[in-house]
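Below you'll find a set of structures to go through.
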Structure P
Amino acid sequence: MIIEGKPATINKNIVSVYNFLTDFNNYQSLMPDQITNWQSDVNSCSFTIQGMASIKLTFSNNEPYTLIKLIPVGKVPFSFGLTIKLSKQENSTIANVDVDANLNPMMAMMAKRPLENLVNVMAGNINEAIGR
């Protein structure tokens, strides 16, 4: 199941946005309120989704200035990947956040709304977070 977030316009050039998003220390400000126990370094992060699971993420197959892929490390409730696609637009950058989750139909029904919330909150928070 692929869930695509709403595109976000970031008022920074694509190089600045890419550099910001390739450091997990910047991701805490992108996450929804349900994320607790945040820990990060440049290359990975771990956190707990309130009432659900603890997750650790790392980067996989980043393509400079166009694509950032995040994948889970270790035990997770289901297999998934998070992708951020960047595109240049005059004096700004467009970011599209999506998640590709391998879920059975029952889990898909339960997880769809929280995953939609995740990708939309992340995309919506990038512009504010990078401006700090």
Structure Q
Amino acid sequence: MAALCHRGEGENKEYLLVTSRDTGRWVIPKGWPIRGLNSNETALQEAWEEAGVKGRTTAKDPVGRYTYLKRQDNGVEIPVETLVYSVAVNDLSEDFPEAKERERRWVDADAAAEMVNEAELKSLFRSQ
């Protein structure tokens, strides 16, 4: 599950990207399913852990999906399809679980599409 974190409206709308812990590439917060949480709740949890997003809301239905390569501990990369949920951000915390491991950046949709690697995620940003 992944969180498409955003703030603002219209031409002022921005999206929150974070760096991945392993390669430092720009991504959106995402993770594996969490027992006891629905998919959209998992996306919210990942947004908190990876980006410090708090005071947020999300829809129950995903706004899209994309595939990325997940590198295993043994170096093998496997394709993973993830559902993407829109998350309206009200506030960010400076103190969150992965604060020392990631960088955050607010950018517009065009910049986000250029910064991420995954083709389907680029398309999702371009459709915003």
Structure R
Amino acid sequence: MADALQVSRSAAIPLSEVEIRTTRSSGPGGQHANVTASRVEASWDVEASRALSAGDKARVKARCGPRVTAVAQDTRSQARNRDLALERLRSRVAAALVRPKQRHRTRPTRASKERRLQGKKKRSDVKAKRRRPEV
């Protein structure tokens, strides 16, 4: 990895702002798991960061909270877990930065209105034919 985590085309988080902690991994692994700290937790404080604009910070905080955290304990290698944790952190921040598309209001077409009314009429006829005939 480089000295910054490229989140989008315009935003990159310096690795100096990412706090990386290692702990012992849970689960199976025998004697090796008991002595190595292969679980990696990468966390990033959104508010203290200088990497994003105020609007982007607000968007990330609204979707992920004031602190974004990613954990990796998939492999036995601490270095590989570090890369995985940083990639997961990058993908979470990138997903939080995506601006939703504006919805354009549309109106139903005349044909769709007619199809809807025809369906209602057909259903009404089916139910009317189930009734007992009037004497």
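Which structure, out of P, Q, R, was helix-only ellipticity at 222 nm (-39500 (n - 2.57) for each DSSP H run of 4 or more, over all residues; to 500) derived from, given a value of -8500?
Details: P: -8500; Q: -6500; R: -14000.
Value -8500 for helix-only ellipticity at 222 nm (-39500 (n - 2.57) for each DSSP H run of 4 or more, over all residues; to 500) corresponds to P out of P, Q, R.
Can you rank P, Q, R by distance in nm of label points 7 Å out along Cα→Cβ at positions 36 and 52 and just name the one with the largest value? Kindly include the intermediate steps, with their values, before the conclusion.
Numbers: P: 1.5; Q: 2.6; R: 3.3.
Comparing P, Q, R, the top value of distance in nm of label points 7 Å out along Cα→Cβ at positions 36 and 52 belongs to R.
If you work out distance in nm of label points 7 Å out along Cα→Cβ at positions 76 and 108 for P, Q, R, which one comes out largest? Present the calculation step by step, with values, prior to reporting the outcome.
Numbers: P: 1.8; Q: 4.4; R: 6.3.
For this comparison of distance in nm of label points 7 Å out along Cα→Cβ at positions 76 and 108, the top structure is R.
We did not get these values from a lab; they are worked out from the coordinates using the rules stated. In this text the structure is predicted, and so the values were computed from the model without any measurement. Cβ atoms are built from the backbone, for glycine too; each structure is taken alone.
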